[in-house]
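**Q** Listed after this line are the structures, all set down as structure tokens.
Each reported figure results from applying straightforward, stated rules to the coordinates on display, with no laboratory input. As the structure is a computational prediction, the values presented were derived from the model and not from experiment. Cβ atoms are built from the backbone, for glycine too; each structure is taken alone.
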Structure I
Amino acid sequence: MKPNFCFSYLRCVGAGILALCLWTTDVVRAQTPSAQATLLAPSGALRAVINLGNPILARRDDSTGLPLGVSVDLAQLLAQRLGVPLQLVVVDAAGKAVEAVTQDRGDIGFFALDPQRAQGVVFTPAYVQIEGSYLVRQDSPLQRNEEVDVAAHRVVVGKGSAYDLFLTRHLKQAQIVRAPTSPQVVDFFLSHNLEVAAGVKQQLEADAARVPNLRLLAGRFMVIDQAIGIPQGRGQAASDFLSAFVQEMKASGFVAQALLRHRIDGASVAP
């Protein structure tokens, strides 16, 4: 009986040690997000700025009117990790999203990586890549992206968008005209009788399906890295935590699944 007793005792002790180790690990996991919450969500709630001007990242649900999309999914999971409630700050343009974060009206934002924005925002690695395209009228002589940058052309973009920032740096001859927001670009392009519209490929494709006699130029003029940004001054620990979160969401397949779930075509998980 003694050997059996000793074996049972050791087995119980071993199980207890294992349980203690697992419990200790859970405690560490529970404590770590709380420590980061003080940096990423100092108000007690995670204020996530959601830009509805980019349909790749977010849009309003037709039935509920609530925001949904890849950026909303990421914000929800991040808030859960931090152990804080989520507060969505909804805007209709990328420029407004950047302003909200840089002016500390939001704790995180979802927008394109750009050197100019990095002056007030710390970015994670990219989680999604999307394409920027040109749209013209069906009877336009333009056939290739390289033909756009001439003095006779006026290119309309959403004010403060990634396309605005990129084309401001790269177009040498064409004139840039700014619509109030990216979703208004095509209607602005038509009403002002301009030569070219620039923006998210998927948005332009939807507009071309909505309005007759429009077409997209083949290919793309830029690839846009979409990332999460936080205000400058939140600290290296907050930046590292958020960057690790983004890398995990890509590696785990969460971002890819979100793109499929929201039926997003033409966007890919960033390397």
Structure II
Amino acid sequence: MEFVTIGSATHVGMKRQENQDCHAWHSPEEGSKKGILLALADGMGGRYGGSTASKIAVDVLIETYYKNMSHSIPESLEKAFHKANEEVVAKGNTDINLAGMASTLTAVVLKPDKMYYAHVGDSRGYSIHKNEITQFTEDHSYVADLIKAGQIKEEEASTHPERNIITRAIGLEPELGVDAPTEPQPIKKDQYILLCCDGLHGVVSNEEIMSATYEYREPDRICEKLVDKANERGGPDNITVVIAKVGRIGLMSRIMNLVR
């Protein structure tokens, strides 16, 4: 039995004609040291470019990550992100219909006592535990840079005219800077790890995300209800949510929790 329960939901939203998001997860054979990989991508660019970019990003990420022989999970993740970037850039350069396509990409690796992540773009990763919600990714966007510089307040970001400008993404440039911290984060029993695109976090608040999590409890149900809530708010963009609920933790994590 896996130590996590995973669920997901995706929807085109109420304004778009095509769902350009892509998500997946992979659980390797028992005994693998690579962990369970969750991935979410939000594509951008043209009629077909966004959906193509996000699918390449997720597919290449998963394949490359598990083929990489490094014992370092952060190193494997970062190399997989760079490979995905190369593939999306190359595809855009060879097909005029896909020129300029790009995609956010957020990935989490779960092991029985800890988690790692890698990230580019403005999709997000959240940890929800004991009635607290924490965003563990950093938005790579123009408005996020303005907030950090103190030029606008956080509450102004959702209505800023340039809120959709992404400063880092798969396929945007040949060179890619990836957020891939080398130190893992401990995980706890009954903790939720949630990945989502801006089609959710752009219209549903963190407090509402946490409230739905504890009201519906099971990952698939939570995801469905969050998608419904985003659509009730007008569904201005594609909406995708992936949630992993930690059901049990490894021995080392239990020891560390006792020490704390």
Structure III
Amino acid sequence: MAILTEGRLVPLVAFILAWIATYLAIQLGKQGKIRIRRIPGLDAIEEVVGRAVEMGRPVFDIIGMGSFTSIYATQTVAGLSILSYVATLCARLGAKLYAPQADVGVMPVAIELVRDAYRSEGKLEELDVDEQLPYLSGTQFAWAGGIIGMAARMKPAGNIMIGPFWAESMMFAESFNRAGSMQVGGTARMYQIPFFAAVCDYVLIGEEIFAAGAYVSGDPLQIGSIASQDWYKLVALILGIIGALLATANVPVIQNLLSM
């Protein structure tokens, strides 16, 4: 009996190399040798908060309905990183932040991140958790309906939506647009990106939300993970180009290699 199943050797080697690359990238991140470029969407977030201060109206930050136990957990983590960043800006500049919650597992983390942000700016007494981070519902459209109602009443100056979103994405985008809010949207759920692109002022597309979350958090684990993914994509791109050229010349070396 063969030790390795035919066709599984390359995936095994690729997995081992991915693990090594991620480990090395995280170590380089801890040493400050890896940097992530600033995404223009982050400038838009600062613009949203500044607009709220000028208009004397609140800012909404919606992180979606994701949880820490689903396949969308990484998007939720990215949304929480942005929430912490937005909370810091709001505390520093004096804009009121609202971040309605939908998941009882994520909510305590969101509350502590916002508290830490206000505490770091010496504005903890200005934070009312019950009012500003309310739990609306764990049911999709009940939660969405609650947020839409808040938007209609408060007329926020800005709305930031970073995280996993489903059918409620268009409802939010349209509702906040009618309220006159400047909007920044971002998700890695590809089906929802067109809705954000059609209505929001700025959009973070796909993996940009992870890069943005890593940038604002400064977490070497997130930064290293982003870097290792980029390395792997570069290798895949190079192999794809070489394989296409060799296949055109009827030399299936890459094809045979990948089939091992």
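**Q** Determine which structure produced the value 3.0 for distance in nm of label points 7 Å out along Cα→Cβ at positions 78 and 222, calculated from the coordinates; the candidates are I, II, III.
**A** Answer by label: II.
**Q** Could you tell me which structure in I, II, III was used to calculate helix-only ellipticity at 222 nm (-39500 (n - 2.57) for each DSSP H run of 4 or more, over all residues; to 500) as -19500?
**A** Corresponding structure: III.
**Q** So semi-axes √(5λ) of the Cα gyration tensor in Å, computed for just one structure, reads 27, 23, 17; which one of I, II, III is that?
**A** Clearly, the read-out refers to II.
**Q** Comparing I, II, III, where is distance in nm of label points 7 Å out along Cα→Cβ at positions 62 and 230 highest?
**A** I
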